[in-house]
Structure I
Amino acid sequence: MKKALLSLGIGLLSISLLAACGKSASNKPTSTKDMRVEVIAKGFQHDFWKSVLKGSKQAADKHGVKLNFVGPKDETAVAEQLEMLNNAINKNPSAIVLAALDTKSEIDAIQNAKDKNVPVIGFDSGVPGAPKGAVKANAATDNYKAGGIVAQHLYDAIKTRLGKGQVRIGIVSQEVNSMSLSQRTGGFIDKMTKLLEADPNVGKGQVAVIGHDKYNNDVSTKNAKAIIELRVPAEVTDAAGKTEAAALLEKKDLIGIYGSNELGVKAIINANEAMGDRIGSTGDKVVTVGFDSGKLQQDAIRSGKFLGSITQDPIKIGYDAVDLAVKAAQGKKVKDVDTGVKWYNKDNIDDKDIQALLYE
């Protein structure tokens, strides 16, 4: 009898061990056909996110995993995104891909995912400030580096106009709180400051940065040879953005201006139309550059109103994020992926590789 019970116990233990071999440490299947990845974007209506969805589906199809892609009505709907995140966690998915609108509001939910051993992958602006170890990797644009690329192109276009009196370079940014926009703005300011200070017609300590405490420096505008001025609208509306852009375009010493996202770009274009015709890409015009690729922006580039712009690769963002999620769910080590950017202007905007990245 004792031998029979012992045999039964050993048999049950063997079954348990065999079952465990087919599961990960988080009790989730390692076979991709049984995996489900929940993707929570910042929005859904914008063509940028539709392109991200396209890339996400490509990765899901490659790995043979189930995919659920959701997003709130717009990028101010923090409570709606939090509800979507909680719903995703309650489904016990294999992994979650998240572009957080406000990490502080989602801290408890993200911690819950971590406690349930659900790996989180950040994408787009990622999940800055998440609980340590919760986010395994990020698939995102290096926005700081991208802002610097924009600054280099603008500097190259305006450098011959330096040394002829005080000059001003303007920036219209939708806001300065989200990581993606703050990095695009900070990267631009830092690179432009460095380029101007290295220019013999400007020099060290001769660049004043004004407009927001987050970026202001201690150089006085009175004696500075160059001023970088940031304008941030009081609310996220086209009308408010236009007001800030107009305030910059009214200044006679303005020689360059940068819109750090679609709202900033539209604000510049709309303000220019209302004020006459100040912006352009050559001559004595205010040389204009941007980020993103809305229809107005593309038209402005084709017509020569804009020198050029940076576009992200939304398809690659979606693809890499889901690819990382699957690997993390399998227990593999993953690391951040820079999904890259492209500079486009009137010379290459219709090239096949650029057209694939443009979104309206």
Structure II
Amino acid sequence: MDENRAAEFTGRVLADTAAAATVVLAALGDRAGLFKNLADHGPGTSGELASRTGLSERYVREWLAGMFAAGYLTYDDAQGSYALPAEHVPALAAEPGPAFFGGVHQELIGAIQRYDDVAQAFRCGGGVRPADLHPDVWAGTSRFTAQWHQNMLVQQWLPLVPDTEARLRAGAHVADVGCGTGQALIALARVFPAITATGFDVHPPSVEQAQRAAAEAGVADRISFQVLDAGAGLPESFDVITTFDVVHDAVDPLGLLRSIRDALRPGGSYLCLEINCSDQAADNTGPIAALLYGFSILYCMTTSLAEGGEGLGTLGLPEPVLRQLAGKAGFTQVRHVEMDNPFNRLYELSR
């Protein structure tokens, strides 16, 4: 054994363990509104910040010290006050900006709360059913994906698929499968006033939230939401169908793709956003891949296996696998839409 390499790796494990604790502290700060208060109202002592937020000073004091130790905050020793640097605001307080991590942290902390059940699945198989996930998983997912729908969908992704964009401008009938809280369709309805759309999801609380959000946005006359397992078929046909990081989670990915293909009108298009990954394990390395494998075991893979599904996992739908499944489902064309995104890939499919 190389003693130097062993010592180096021990240091790496220490850093990773400290990072796990840092994520917990960051998630607490996000939930308590501490980062946003520092961003909006400036530096403060623990007493000042506790007074501004209505929180316990002792807990705020410990949290501030921990976030300073982690390098998330700065500290003025003369004033005894802490500050959130402007450069840290996009990742910690600017919601739903393109760099915001609050939703990711909430989703991860929520998924970890089913740790015992996942550990049992290692021994017995199966997994954690979607209905049994902690509510923070759904809330965090909604907050995380909001940054796509409000900052990327219309501004970056649709210009890369001009034929689909033209259909939307002409008043396409749209379906979003696995719609969650409805943010994608609401974003589309705001920009393309001629569309009509329906969102489908198997999670009733998300559908209820989507319905409320559509009403608040003033677009409920053009878009609606239904609780439905789209893998069993869609109730009507559509000009444009979308999925955003949905297929790899499916109990029956092939069945889902067949349902989408059958519901797609001739000449229509299916936009499929999926994880940016390789079919070669040696290529799926680094911090992003490690994070995604963690989410897979705690969320994506386990929920599929819990229902007796394929359990593809978060990185289980690289381009070759998607093309194979799409061909079996009856799609005649799969176009990989080139874009610069470390997390996702976009595909445009036609029947």
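No lab work stands behind these numbers, since they all come straight from the coordinates. Everything quoted here is computed from the prediction, not taken from an experiment. Cβ atoms are built from the backbone, for glycine too; each structure is taken alone.
A few comments on the model shown:
- Here relative contact order in percent (Cα under 8 Å, 6 or more apart) was derived from just one of the structures I, II, and that gives 19; the source is I.
- Which of I, II leads on FRET efficiency 1/(1 + (r/R0)^6) of positions 116 and 204 (r between Cβ atoms, R0 = 25 Å, to 0.05), largest value: II
- Test item: semi-axes √(5λ) of the Cα gyration tensor in Å calculated as 49, 20, 17, pick one of I, II: I
- Structure from which 0.40 was derived, FRET efficiency 1/(1 + (r/R0)^6) of positions 236 and 276 (r between Cβ atoms, R0 = 30 Å, to 0.05), options I, II: II
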